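Asks: These are the structures in question, set out in turn.
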Structure I
Amino acid sequence: MKKGIITTDRAPKAIGPYSQAVKANGFIFVSGQIPIDPDTNDLVRGDIAEQTRRVLKNIKNILEAAGASLEDVVKTTVYLKDIKRFGDMNQIYGEFFTTLFPARATVEASNLPKGVDIEIDAVAIDRASR
């Protein structure tokens, strides 16, 4: 059962008919995030490390608005425009997930929204439902 829609100004507003995140059945489902700075609404066009950092900050901020944290994440999917950038992405990813690593899939995608190089979605445990 859908329990609630999560929104925060600390992450980019949805650019289509979807929510930043949804609470349902004891989980928080965070929509795919791309490297948009929520303060300026501009794309972060730096290298894959800079883009990954922005995406994970957005996910962190959405989870905090939902009453959770990155420690509650159980699954992520990483979409990379170029799988050769996996190592650089993975290094930054490891700065955000330091223990109790979530399950993860990483796939190469030929095109991502707004032409970015990375998108990540996440599923987390909803602490409030425990």
Structure II
Amino acid sequence: MNRNVEYKYHHIGIPTDEKRKGEKYSSTFKMYSYSNPESRFNVEWHRFEKDSTLPDLIKKLPHVAFKVDDISKALENQKVIFGPYFPFEGFCVAIIEDDGAPIELIQTDLTEEEVWNLPNKKEGSYLYPKK
């Protein structure tokens, strides 16, 4: 952890085999994601197809995600296992491995309302390309 970077809890992602009503499909990563808008702690559930190209660590273990003020600094001297990339406009993500656990780092200027409650902003994005 770079002590010169501000880290703020953002969400927890949990792999699951359970289908959930309202889950959203990403053809990019061959995965389904669901987050309950009523969740006070921003719990996300991720269900992966067998041929998802994401790293096994992400598909098998829960991850905690932190919003950071400088993703470049946060990634210094870290074992980056995925990214950085922009799943949708204004939202940069990288996943590191810390002591065997996946940790997601996010840099964004989007409001939490925009991130969680405006799905149309994500349509046609890298994460959710147009069908």
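Asks: Given a value of 19.8 for mean count of other Cβ atoms within 10 Å over residues 47-54, calculated from one of I, II, which structure does it belong to?
Replies: Answer for the origin of the read-out: I.
Asks: Right, here's the next one. Using Rg and Dmax of the Cα atoms in Å, for residues 15-62 alone as the calculated read-out, with 10.7, 32 as its value, let me know the right label among I, II.
Replies: Working through the options, I get structure II.
Asks: Identify the structure, out of I, II, from whose coordinates mean count of other Cβ atoms within 10 Å over residues 55-62 was calculated to give 14.8.
Replies: Considering all the candidates, the number was obtained from II.
Asks: Assign the value 2.0, calculated as distance in nm of label points 7 Å out along Cα→Cβ at positions 79 and 103, to the correct structure from I, II.
Replies: The structure behind it is I.
Asks: To continue, here is another question. Compute relative contact order in percent (Cα under 8 Å, 6 or more apart) for each of I, II and report the one that scores greatest.
Replies: Evaluating relative contact order in percent (Cα under 8 Å, 6 or more apart) on every structure, the highest lands on I.
Asks: Here's another thing I want to ask about it. For which of I, II does helix-only ellipticity at 222 nm (-39500 (n - 2.57) for each DSSP H run of 4 or more, over all residues; to 500), calculated from the coordinates, equal -2500?
Replies: II
Quick note: the coordinates plus some simple rules give every number you see, no bench work behind them. Everything numeric here is computed off the predicted structure, so don't read it as measured data. Cβ atoms are built from the backbone, for glycine too; each structure is taken alone.
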